[in-house]
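Participant: Next up: some structures, all given as structure tokens.
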Structure P
Amino acid sequence: MKKQIFYMLIFLSLSALISCNTMNSKKIVLNYPKATKGNVFDNYFGTKVADPYRWLEDDNSAETKAWVDAENDITKSYLDKIPFRQLMKRRLEKLWNYPKFGAPFKKGAHWYFYKNDGLQSQYVIYQMNDLNSEPKVFLDPNTFSKDGTIALAGLEFSKDGKHCAYSISKGGSDWNEIYIIDVEKNKKLEDHIQFVKFSGISWLGDGFFYGRFPEPDKGNELKAQNINNMVYFHNVGDKQAEDKLVYKDAAFPERMFSISTTEDETIMVQASEDPDFKGNALSYKKVKELDYKIIEAGFDFETSIVGNIGDTIFVKTNKDASNYKVYGIKASDPTQKHFDVIAERKDVLQSCNIFGKYLIVDYLHDAASQAFVFNSNGSLKQQISLPGIGSLSGFEGDNKSMTIFYSFNSFIIPGHTYQYDIKKNSSSLYRKSNIDFDMNNYETKQIFYKSKDGTKVPMFIVFKKGIKLDGKNPTMLYGYGGFNISLPPSFSVDRLLWLEQGGIYAQANLRGGGEYGESWHEAGTKLKKQNVFDDFIAAANYLIDQKYTSSEFLAISGRSNGGLLVGAVMTQRPDLMKVAFPGVGVLDMLRYHKFTIGYYWANDYGTSDDSIQFSNLIKYSPLHNIKQGTCYPSTLIVTADHDDRVFPAHSFKFAATMQEKQACANPILIRIDKNAGHGAGKPTDMVIQDKVDMWAFAFFEMGIFPKYRD
């Protein structure tokens, strides 16, 4: 009873505080850090474009570092004033603290799986002699660093399972380093490979192929363009200086190359071309053959080898099949004649896996997973019954014993692992995520709304059962819309903070993504990019028109290309939302291709080097469409100092310009994470703080005081 009274007193005092803050928050004048305006102009085909904050592109300068520190100080000070923020953090830590498992997979004589006990910074890899034996730690990335900021970036076992090569990322950077473990001795070897980026690890015998770039200049590791990609072969026990250069092409410095191998050690060579990246060239050969056989010579289609059953090699492609198909080639056939195995369907073929004599195929049906088993001749054997509308990951297991596992999750189902029996066509629950939260109180609804040009667009809406459609529900609208990437239903524990307080989460499947194949993707690229923004605006209007929410209670969020989405929509329609979260966004559309791997995004965006594309980019580039005298929504921009995917200067310049031109008291804040990158590999404590800041900021700016159970 005393405890209840104690919490009631806290609640009443915080209620009074938040009421005061809510009434006065818009009267608070933020003294933003001084950002010197330079006199830099660029001439694009006769059009002069100012870039006064160009100096923020120099991430090594003392002036930039001082500005970053000052911005972080003011953001921290503002967030610290949110009275329920620490309650939210304790609540999220409690929700987050449950065991999380990956599907088991067999390599050599052992089984492996990923597991996080709850609040560990990084997932740990466990090893088992069989599925019933006691697991033991095989590799613990939490030992790589004291603060958890060195993460596992990749893991690949040799075909015999005797060696394991793994790559690490420091501080979230895309730059990787590779090490090797002797599996039986459980001993880390002296092998150490550096300057690896955007590369897998593909074993062939006692060595592996990997891709790397030339060593970057000191101080420019995180922003210099990544060109002159090379493929090397490393033998276990050698020093990197002894590695054999397998492939490079000095005539095409912007091409990317990779060499990979199948289980039977068929060698595949893949090349991707820029700036008009649409697909890849692909060749292959058996390990004892001298000459490569060409599967795809050009760069207009996406083509990959799935694997083989006997002499038949199976290939996934979108050539003459925008939703993808699978065809076969007889390795022994000198003509290399293609024959269709699984024809293109209305739904998009996501992945294809080979187990024994069967192909297990994952399709995307209206942005949700469906799975089927096909015979090797392409005839349909059966559909796999899934637990609901959600997302598959896998399939994993043992090809010889036909022990198969897959993981499944949705907006309201945490990641569960299932064991699948092909003969019985049945799935049994292998491991369940026992989160301390009653998911039965929530539901997911899929609706279809019309965009500006009449295109029907799907959207998922997640909410607490029995919610009132009165236009007053805090709502988070999330989107991406680019690079043929789909947004199926997925579970994220931090959303529970929002949902349990009566919040609504909406996820729109915009054009530019891959939900309906290449035609859907193309409809949101280059000169058609505005379709993506129109789709997102129409999603917001639908939620408002149907009384799920209103502009006073709507937040929008997106990351990377989704950060561009948020930046474009908030500058085009600042009246539409209350809060905006542009995360690690591509926000300067005139200069994005001049940093790191940015030039590789040209097929989706076009570049300012072309007069027609420039005229299109300048119309929606978020940085260049911030207008003086406009009231923009409360904004929390997020980036990181080690983001070498989307250079943080995008966010720096956007924040400085927004702060300069904001015409009302809505805060324009930027948080620059230290020792973090584009998002992958972040330690759990940093992720939790990031998520708490986002949800707390949204509630606070909407004037909502959430109640949390302890």
Structure Q
Amino acid sequence: MIYQGNRITVSLLDDGIANMQYNAEGESVNKFDAETNKQFDEAVTALEQADNVKGLIVTSSKGVFIAGADITEFVGHFNKEEEEIKNWIVEINGVFNRFEDLPFPKVAAINGAALGGGCEMTLVCEYRIMSENAQIGLPETQLGIFPGFGGSVRTPRVIGIDNALELIATGKAQKPAEALKLGLVDAVVAQDDLENAAIDLVKKAIAGDLDWQARREEKLNPVKLNQLEQTMAFSSAKAAIFAKANPKQYPAPAIAIEAIEKHVNLPRNEAIKVEAAAFAKAAKTPQAASLVGVFLNDQVVKKLAKQHTKSAHDINEAAVLGAGIMGGGIAYQAASKGLPIIMKDIKSAQLDLGMGEASKLLSQMVERKKMTPAQMGETLSRIRPTLNYGDFGETDIVIEAVVENPKVKHAVLKEVEGLVKENAILASNTSTISITYLATVLERPENFVGMHFFNPVHRMPLVEVIRGEKSSEEAVSTTVALAQRMGKVPVVVNDCPGFLVNRVLFPYFGAFDLLLKQGADFVQVDKVMQKFGWPMGPAYLIDVVGLDTGVHGAEVMAEGFPDRMKPDYKGAIKHLFENNRLGQKNGVGFYKYENDKRGKPQKTADEATYELLKETTDSEKQQFDDQTIIDRMMLAFCNETVRCLEDNIVSTPAEADMAMIMGVGFPPFRGGPCRYIDQVGLDDYLALCEKYAHLGKAYEAPQKIRDMAAAGETFYPKA
């Protein structure tokens, strides 16, 4: 044994070949945490001193090769000054460089995910072999940073500038065929053959059949590309990358490109210093803090969801009541994850619509080569359309997805309860109606919960699982387990009108209505909020949701929270609805919609909208600057999020923030409403609330904000 640690071991195999194995004891995956970095340094020292090693393979004892750096430890470093971060990165890179400089050839045997630091570990080897089950990539820009263990230095030298820029800027993990085509790996083999193939390759290098020294030299020296070719590569990459990621919202790709442009003409050791300085710069951006926070919050939410499944009973078959677009989407989602599901409706035409929705989504998967026609047929066969309840006797959970009308839902739920087994769970896919109220007609209210999917079901990751006053832990647990099995991220919330997401969204629409009443231009508001980071502005969003749906939801919310959600005027949304402008549903809402060549609706500002809005606008119009629009819209949104925490509708800021990101598209680079308040600063946020408190209770600071500001507290630990 050359080196023995609880994260890394280096053992000598036959013929002078060493095996450096990552095998973090007690951990599910290997990662570059502080202890692993320490042992990596020690292992390299041992290898430098070993005189009997002719070649080396790098392997993993886990299903994952190396998942990357330990981001929880990274956060602590990000709180340091920029110069300290740079020096820390340079120090770690010193070990990677020493490993790269060992006087013998090295082959990485990539058996699973090699991401971030894991990918960078493979790049300090001369050769890389990948199993058919593995993936490799540099996803750091998704966290607001970019590769800091030499990844931005070595990839341009290994796969070319243009490929390296795309790999780093997109953060996309590469499958074996893609990685081989890029030149990121040298071979792809079956999982069982991986270690032997790596040994065989290193033997060929030792024998001189492969020029491994030349491979290494390419990584130590500047990129072999003349200045004109470099300029063209960087110019085209910038145009493509910045078209997808706004540098002001997501600065990491721009910082990475700038750094690479500086260091491609430098030798490795100097290039590493440039990378380290740029890494430190990216790490200190608020976007990095937000995106790392999103990553950590995602882990929190999934951990909490796992805890909620402890009382779940088995789900062998599900059913959905209502076979429209939503019901078809739910059926598709269940079937695509291997769960048999019954889809019931009272009309054959609706069943055809639901099956058509599932078929359309599966056909798209086939077109994108994500599945074969045979797999599509197998998936469709898991959906059983029916006009009766004959097969409901053995169903484990029934999702009601009929129209958003309490009388209809009551009738359907009461009927189906009498036809399913006693421990079957009933779940309503309602978006606003109280679960406690819907349960009043049931004999077994303890078996009833809310299960709110977001449209379109196949794209939106969030599912709200709503606990009514009488919902049992088993019912909640089983519904959470179902959401997870369907590939969704469940967040458990307590019952109230609108639950969490819609309760927060409607004050946002209310703030929009008030701005329009006072003279704001809806097109300006949309542009400002999109610039802020929302995928669409409020006018466009309500058009997509449907003004009829918006008006109905607003009425429910006004009844539930009249002090801040019941306006004393008729707003623009209701006025347009009363003039039969439903949004994309009938081609006119705030905007007018016409399909493009691909059949997708394209919006244009409609003069008729401006004429109608004159009837709901104050006689004395006001002009609003962009920041005023942002402040007024975000105060209403964030205040209601905090009130949901106050009222224990949602348990943690992490769940609240993730629900808003996954449910309504809150800008991820801002981290969620709670993190946004932290970044504004509690005192400054409180001052904004006081500035706009005259507009109504929606703008008044919740007591929780006042208490936190007085105590110097934040929603997340301070940097």
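Participant: Identify the structure, out of P, Q, from whose coordinates distance in nm of label points 7 Å out along Cα→Cβ at positions 256 and 608 was calculated to give 2.4.
Facilitator: Structure P accounts for this read-out.
Participant: I have 25.6 for mean count of other Cβ atoms within 10 Å over residues 120-127, calculated from one of the structures P, Q. Which structure is it?
Facilitator: Answer by label: Q.
Participant: Out of P, Q, choose the structure whose coordinates give helix-only ellipticity at 222 nm (-39500 (n - 2.57) for each DSSP H run of 4 or more, over all residues; to 500) equal to -6000 when calculated.
Facilitator: P
Participant: One of P, Q was used to compute distance in nm of label points 7 Å out along Cα→Cβ at positions 32 and 368, and the answer was 4.3. Which one was it?
Facilitator: P
Participant: Right, here's the next one. Given structures P, Q, which gives the highest value for distance in nm of label points 7 Å out along Cα→Cβ at positions 160 and 648?
Facilitator: Largest one: structure Q.
Participant: Comparing percent of Cα pairs over 18 Å apart, for residues 560-615 alone across P, Q, which structure shows the greatest value?
Facilitator: Once percent of Cα pairs over 18 Å apart, for residues 560-615 alone is worked out for each structure, Q has the highest.
Participant: Among P, Q, considering only mean count of other Cβ atoms within 10 Å over residues 136-143, which has the greatest calculated value?
Facilitator: Result for mean count of other Cβ atoms within 10 Å over residues 136-143 over P, Q: largest is Q.
Participant: Please state which of the structures P, Q yields 25.8, 84 when Rg and Dmax of the Cα atoms in Å is computed from it.
Facilitator: Matching structure: P.
Participant: In addition: Determine which structure produced the value 12 for relative contact order in percent (Cα under 8 Å, 6 or more apart), calculated from the coordinates; the candidates are P, Q.
Facilitator: Source structure: P.
Participant: A value of 16.8 was computed for mean count of other Cβ atoms within 10 Å over residues 112-119; which of P, Q is the source structure?
Facilitator: Checking each candidate, the match is P.
Values in this text are rule-based calculations from the coordinates and carry no lab data. Since we're looking at a predicted model, the values are computed, not measured. Cβ atoms are built from the backbone, for glycine too; each structure is taken alone.
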